[in-house]
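Visitor: Please go over the structures that come below.
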Structure I
Amino acid sequence: MTQEAHTYTNQEIFRLLATIPDPEIPVITIEDLGVLRSVTREGDMVHVCITPTYSGCPAMKMIEQDIVSLLKEKGIEKVKVDMVYAPAWTTDWISDEAKEKLRRYGIAPPEKATADKSAITGKPKHLACPRCGSKNVEMISQFGSTACKALYKCLDCKEPFDYFKCI
């Protein structure tokens, strides 16, 4: 038996959606990532606001489909997903818990603040290898497995790893 949209609170719907994994990094959710912004209703229409990590992020269509699919499974038929571009998403929205999940998954999490000026100053980032913890690392490419990540190599354990870039 499914519930009608009006029997779920906005908070309950938000909690349901908060379980959706990021399509590119399945160990974190769209809430962990800071992409899921809000849930509101207008009559029996549920409006879900999400913010893309960057304007050309290919995962956003899949996230939208996952949102609609999950809510339909719960008996909520009328769903509108809105892309919200302001304020722009920032890696500061990634929860500390999600940063730890990234590290355990083998991705170096973004540094503490988006004030990353290494491209301007030429100073290297002080990253730690997510596998062995060594800070003896070098960047291989500005682009890793996705555009929001850079590819690094640990010079001690010799393992490559992605670094989630600060935005």
Structure II
Amino acid sequence: MDGTGIRDTMNLIIEAMKDEDWIAVQSIYREGIATGNATFETDAPDWNGWDNNHLRDCRLVARSDSRVIGWAALSAVSGRAAYSGVCEVSVYVSSSAKNLGVGKALLGAVIEESERVGIWTLQAAIFPENVVSIALTKAQGFREVGYRERLGRMNGVWRDVVLLERRSEVAGV
């Protein structure tokens, strides 16, 4: 990111999320939920629920022609002080903007922001069927650290989860 907090790549602007972006963020989240391969969530929360579960830092949106087409945010994995630098990463891209590099740009930007605020470990829990997300995270320096079988049920079906993490080379050292 440059000094203004904005990254401009191929007419794509990555910038800090504003409160007024919530409706678009929620809509994109719902698109991801509808795929059945993005999250265990069955519906996007309201603003207060989402706001309370995501760090204030590292909330980013991707814009194209002023329209939000993707978002990334971090959630603390624990309230314990020992884990204050460990967060789970979420990246969602509108179905209208798939395969355009939006996810890569968002993940790269949220990694940069996470290091700026002292996050030393980013983790992701991804359904094994979501091969695009697994490939994206691995391409951005995440490594597979585990596989949890039958972690949770969705629509009566047990789902497995691939665990990935990225350790910062600068934050927390």
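Visitor: Please state which of the structures I, II yields 1.4 when distance in nm of label points 7 Å out along Cα→Cβ at positions 52 and 76 is computed from it.
Guide: Numbers: I: 2.3; II: 1.4.
Of the options listed, only II reproduces it.
Visitor: Of the structures labelled I, II, which one yields 21.9 when mean count of other Cβ atoms within 10 Å over residues 28-35 is computed from its coordinates? Mind dumping the intermediate values first?
Guide: On the way: I: 21.9; II: 17.2.
Structure I accounts for this read-out.
Visitor: Comparing Kirkwood radius over Cα pairs in Å across I, II, which is largest?
Guide: On the way: I: 17.2; II: 16.4.
Largest calculated value belongs to I.
Visitor: On to the next question. Looking just at mean projected area of the Cα convex hull in nm², for residues 68-139 alone, which of the labels I, II belongs to the structure with the highest value? Walk me through the numbers before you get to the answer.
Guide: On the way: I: 7.6; II: 5.3.
Comparing I, II, the top value of mean projected area of the Cα convex hull in nm², for residues 68-139 alone belongs to I.
Bear in mind that the values in this text are calculations on the coordinates, not laboratory data. Note that the structure is predicted; figures quoted are calculated from it, not measured. Cβ atoms are built from the backbone, for glycine too; each structure is taken alone.
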